[in-house]
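Bear in mind these aren't lab numbers, they're just calculated from the coordinates by the rules spelled out. From a predicted model like this one, the values you see are computed outputs, not experimental measurements. Cβ atoms are built from the backbone, for glycine too; each structure is taken alone.
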Structure I
Amino acid sequence: MARIVMKFGGTSVADSERIRNVARHVRREVQAGHHIAVVVSAMAGQTNRLIEWVYEAAARTAPAAVSAAEAAKSAAPKTAVKKKAAGAAAHNGGKRLSAKTAAHKAPGLDHAAGGGFQPYDWREYDAVVASGEQVTAGLLALALQAMGIKARSWAGWQIPVITDNRHGAARIVALDAAALIQDFERGQVAVIAGFQGVAEDGRIATLGRGGSDTSAVAMAAAIKADRCDIYTDVDGIYTTDPRLEPKARRLNRIAFEEMLEMASLGAKVMQVRSVELAMVHKVRTVVRCSFDKPNDPGQGDFDNPPGTLICDEEEILEQQVVTGIAFARDEAQISLRRLADRPGVSAAIFGPLAEAGVNVDMIVQNVSEDAERVDMTFTVPQVDLPKAVKVLQHNRKAIGYDVLQSEAELAKISVIGIGMRSHAGVAATAFKALAAKSINIRAITTSEIKISILIDNAYTELAVRSLHGIYGLDKI
């Protein structure tokens, strides 16, 4: 008998028939004698709909929110901008949101940005948005009961999942699984609303986009699960996005560190925080497809389930030199020219950006033309470009730069693999492959297991395919 957490995303529970299909997956594991906890997302599209309702309700009673949203959407860097970042505020993880939903994500409206404008009470936002997962949990519990399986739904606060007070983007600080374990002993399936908990202030709190993955892994760690299965609309982790490179292959296993790099560098299959949690707590995690027929051969194989196992490096007998190619479109580059070469300059730049919630990557420092000053170049997500420029302009005196330049419509391509630790020439191979396709490299950063290269967005597909082929990933 094993203990398994099963997590199902929004597309997996999009309607009543899919919820019944999920119930059949759960029934298979229950009939095998396992203790099961299920974590569910809101039905596909429901979270966006709830966010729009929140925005509309707040806008009707607080006209200032509307004008602030419009101002945020129209904000753009005005100092030496090379390309207009059109529509950047309307993107979230590669998905285009409606204008109203995008306003929730727009620069200047981020409650987590340290003093930014708040268009509404985030505690009430959480109360509304968390309801999507609660609806799904109740429906799945009913579907399981109709199949003769003991089940009950749990909201995050009932378990309880304790979070900090950062409403809208809370972090889990504690999880008491005693009640769930008692349910297991009674032969009952726990159906848990993901993406939520109860904050230290006693109010419902949500974990931010993709938070149901984090809920599932945290739950698995708390109950000491043998495995955490993440069911999604794909059948595992691929060497790159198959939509961009049809020759991409599914990986049977991938190390925690590699998966963390892939998730943070553009792969959308799992949320970064959930991979971090899995790595810290050694939660063996399987990414598998919810649309497979529940009783097909191999679906109930405990030792070798279908999909991709995310595990410790030691579980992988022989590592590929390169495991995968990740990419992130909609990157932006900022350059600060002629900075004083003195201690504290980097802190003056990146401290305020961090306080504003801007994620900075690919930092490069060069000696300026007169050799007495330096230039600092770094990348940010394109959606954060207006906010980043505003912060830097506000802190210009403290930073001491002469010119601020920014450019949008860039892409970050990353070559990832634990095997790089023991193999030379991986970077040179990448540079030669891109040069052969006349792709200009804007910036390069490296770590022990990754190489990230900044290029023009227009060359993303060509670059990914070239690198995928040169490392033989289509032959895995």
Structure II
Amino acid sequence: MKDDTIDKKLSYEELKLPNYVNNRVAFANLTVTDLSLSAVLGGLNMLLVGDSGKGKTQLARDIYNHLFGGDQSRGGHGIMVRGYRLIDSTLYDEVFTELNIDKARRELTDSIGAAVSIGDELNRAPVVRQNDFLELGDGVLNYKGKSIPLGVNGYHVVIATANIGNGEFQGTFDTDKALYNRLHVAIDFDHPQFSPTDEDEILLDTAKAANPRIKEAVHHDLLEKILAANQEITGMSKNIGMDAQAVINYLRFGLKNCMQNKGEKEKNWPIPCQECSDNKAGDALCAYIRAPVRRTMEATIRYAAAMQFMAQLKDPKVEIDPVDLIFKSFELTGAYQLLLNPTILKQEYHEQNPKMMAHVVEKLKEDFLKNLSFVYYNLDELEKKQPMTTEFFEHNGSVDAYSKLSAEAKKKVRNKVIPYTDDRQIGMSWMKTFLEANKPAEEENKPKEEGKKKAGEGKKK
């Protein structure tokens, strides 16, 4: 008897795009193409940015046709709108409603059931019209006072392409922070780490006849398998592991820290950083980036799970360090979330978001790794239900609890380490709350249950 579950299982070979090629290794065993496909499988909205001719639209069209079968109106699962079409029209008029002449009113179309929505050259639409995509980003359409879910069984992704340049593109508009926040993963093809390899370019020259136009792939419908993969990724995102959770909280709470305020960064950050006594050299890490909002952190967790899924789909034996995975995910989800110091971004990085984000994340990871041995020590204590150690000493490359030392031995310790403090650029005091929140529940009724059991055994006798 045939096992139907085998047919529903997605294979890596099925995801191979027919026209777009980018085999540059971006992380672990994942290429840049894999990064974009990971976002799709994870149900995450994606922003593809870069100069004209870098392949943004080709990538989006390949995903649209090869994975989702093309237009919803022609039996596929996608809708596409070009930004310039929204200059004199709305997204509702263009896509989601049509005029019923007999009833003299506009009515919803089948487009609300599309699984993928592509906004090509999104920033060619005025900001007020770009805001129509806010609802698409949330997966819900507000129509006549009702909230109408988009997509299929809760699955809906937005892929937006945009030309973000230094003023050389005419007819483009700025993009609102709220919309950036709903475009969860950003890939910038102007940055060398995301551009195709020389081998890719040569392969394209020989594989197909030259054609400067966007190439249309043969339509394939992988939606059912994508939905199954998405559900598996959902399960993975619920159990990322304690060390990965520690990184999430380091980013969420540690980046809020401000030594000058003896508390959190204020709304006017990074202005105070200019006169901060802890930033005299201008290189304090806390002055480079601020804390992400919850939506960004949830996107980071889910994207990490999606990348893990994709890596294992490609090679079931692959092993990825969870700490590296979360930091890489944050690099790709945070680059365009307006977290970076705009002055430094402009003066030192010439507004190259991916370049600055990559450097900042590398510094953050270095800082976190300095404390990782203490974190692992406490996580081991947590598992063994032991009291939390907050003071340590280092000896021969390892750490141990300062409290274990005798009074005489304590005198010989030159540097007692107290890692969980906010008297540092990236705060660590959150670790105490993190461990407290993850303490195993006490088995309060266990003694009573054991007593009942013994009493029952006595009666049987």
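Consider the structures I, II: one of them gives 1.04 for Rg/Rh (Cα atoms, Kirkwood Rh) as calculated from the coordinates. Say which. Show your work: numbers first, answer last.
Numbers: I: 0.98; II: 1.04.
Source structure for this number: II.
Using FRET efficiency 1/(1 + (r/R0)^6) of positions 425 and 441 (r between Cβ atoms, R0 = 25 Å, to 0.05), single out the structure from I, II with the greatest value. Please list the in-between numbers first.
On the way: I: 0.90; II: 0.10.
If we compare FRET efficiency 1/(1 + (r/R0)^6) of positions 425 and 441 (r between Cβ atoms, R0 = 25 Å, to 0.05) over I, II, the biggest value is for I.
Ranked by distance in nm of label points 7 Å out along Cα→Cβ at positions 305 and 433, which of I, II sits at the highest value? Please list the in-between numbers first.
Details: I: 3.2; II: 2.3.
Once distance in nm of label points 7 Å out along Cα→Cβ at positions 305 and 433 is tallied for I, II, the winner is I.
Can you say which of I, II returns 16.0 when mean count of other Cβ atoms within 10 Å over residues 137-144 is computed? Before the final figure, lay out each step's value.
Numbers: I: 21.9; II: 16.0.
Structure of origin is II.
Distance in nm of label points 7 Å out along Cα→Cβ at positions 17 and 289 was computed and gave 1.7; which structure, I, II, did it come from? Write out the running numbers ahead of the final one.
On the way: I: 1.7; II: 2.6.
Corresponding structure: I.
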